[in-house]
Every structure is written in C-alpha cells, then in structure tokens.
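*Asks:* These are the structures in question, set out in turn.
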Structure P
Amino acid sequence: MINMTDSAVNAVRLAISASAQPAGGLRIMVEAGGCAGLKYSMGLTDEAKPDDIVIEHGGVRVFVDNESQQHLAGTTIDFVVGTNGSGFTFDNPNANSNCSCGKSFS
C-alpha cells in the first residue's frame with residue numbers, strides 16, 4: 001500500500017485540474033537509473049493499464065504497475081514547499097540508501 005499525505009493529494013488534484021490532457025490519475029513507477037540505482041517516476045495518465053494496482057486517496061487515483069509495487073509498498077508520498085523549491089518526497093521503508101536529491105534509491 002502506498003500512502004499519500006493531504007499535501008500530496010492536493011498537489012495531484014491541482015495538477016489534474018490544470019492538465020490540458022484528460023487525466024484519470026497519477027502513475028507512479030520505479031525505474032532503473034538515477035545515481036543510486038533505482039529512480040521514482042511520476043506522471044498524470046488517463047487510465048489504468050491491465051496489470052496496474054489502483055489505489056485511491058481522497059478522490060485521487062494512483063496507478064502502480066506490479067513490478068514497481070514491490071519497491072513502493074509502505075511508501076509515504078508527500079508534497080513539500082521549501083526555500084529550495086517544491087516537490088514530491090518519498091519516505092520509502094524499502095530503500096537501503098537514498099540519493100541526496102531524494103529521487104533515487106537502492
């Protein structure tokens with residue numbers, strides 16, 4: 001199960017409402033890459049793929065493919081606003097180490 005803070009849910013709602021393309025939810029994936037070996041990837045999408053797990057938080061649908069689910073189980077996603085910029089953060093209990101940018105892990 002992936003958890004999202006209220007701040008993250010509100011940020012996704014805002015992105016969906018501002019999107020020029022129809023968006024049915026947020027796709028979250030883990031891909032090879034980044035400086036720590038694996039990286040998070042997110043983007044709006046119109047619908048779930050056949051093998052996706054669909055999670056709903058506050059009316060926002062989150063789509064996660066089966067392979068990514070094993071890396072994301074128990075992760076909490078937050079949206080923070082700071083002096084160095086704004087963005088999504090991942091508190092992932094499955095990560096052995098994290099890159100300093102927070103977008104890559106192993």
Structure Q
Amino acid sequence: MSMTVLLEVEFQNDAPADAVEAAIQQTLAQTASFHGLESLEVLVDDADPNRMVVVESWTTAADHDTYVAWRATPEGAPAIGPHLAAAPVTRTFGRTIPLG
C-alpha cells in the first residue's frame with residue numbers, strides 16, 4: 001500500500017538563505033535516492049518562506065519506515081538539522097477515501 005508523507009519544517013530566521021538551500025538540496029538528494037520513494041516536492045509557505053512542507057510519496061509504508069530508521073543514524077542525519085527552528089512535524093497518510 002502506498003503512503004504519502006507531509007514533513008513540516010521551520011528554519012531559523014537568521015539562518016543564511018544560501019546555507020539553508022544547500023542543506024535542503026543535500027538532504028533531499030539523499031531522500032530522492034532512497035528505495036521506494038516515488039515523488040518528492042518542497043512547498044514554500046507564501047506568508048513565511050522559513051516554513052516549508054516536504055511532500056513525499058512512498059511505494060510502501062515499509063519503505064518509508066526503512067528510510068526513517070536510516071535518518072535516525074549518524075550517517076543519515078539530515079544536513080538541515082542545524083538550521084531548524086523547531087523539530088519537524090511528520091504526518092503520514094496511508095488510507096484514502098475513494099471519490100465517486
């Protein structure tokens with residue numbers, strides 16, 4: 001069963017924009033190469049460009065769980081960590097309601 005993940009992140013106001021963008025690029029390049037990832041998109045909040053939502057689509061919940069476990073290791077620690085203003089919020093969606 002496929003899974004959609006929304007990762008809400010808030011970056012520090014005083015973090016240099018180029019450093020944040022480089023950290024995002026590095027982190028998401030790693031994510032994009034992970035087995036089971038189908039799509040990845042970053043949405044920037046119009047009212048506050050320090051707030052973003054990463055939208056991920058995974059083939060299975062197990063693929064996402066493997067990715068999350070890797071991110072918790074020292075080698076998987078995301079480059080964005082030092083630039084965050086708060087802990088990211090992750091929301092997962094595995095069930096959908098058919099329309100019509």
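*Asks:* Among the shown structures P, Q, from which was the value -8500 of helix-only ellipticity at 222 nm (-39500 (n - 2.57) for each DSSP H run of 4 or more, over all residues; to 500) calculated?
*Replies:* Working: P: -5500; Q: -8500.
The read-out was computed on structure Q.
*Asks:* Figure out for me which of the structures P, Q the number 1.4 belongs to, where distance in nm of label points 7 Å out along Cα→Cβ at positions 16 and 48 was derived from the coordinates.
*Replies:* So the calculation was done on P.
*Asks:* Further, regarding this structure: The value 1.12 for Cα Rg over 2.2 N^0.38 Å was derived from one model only; which of P, Q is it?
*Replies:* Values: P: 1.03; Q: 1.12.
Structure of origin is Q.
*Asks:* If you don't mind, another one. Between P, Q, which one scores greatest on relative contact order in percent (Cα under 8 Å, 6 or more apart)?
*Replies:* Between P, Q, the highest calculated value is found for Q.
Readers should treat all values here as calculations from the given coordinates under stated rules, not as data from a laboratory. The structure displayed is predicted, hence computed values, not measured ones. Cβ atoms are built from the backbone, for glycine too; each structure is taken alone.
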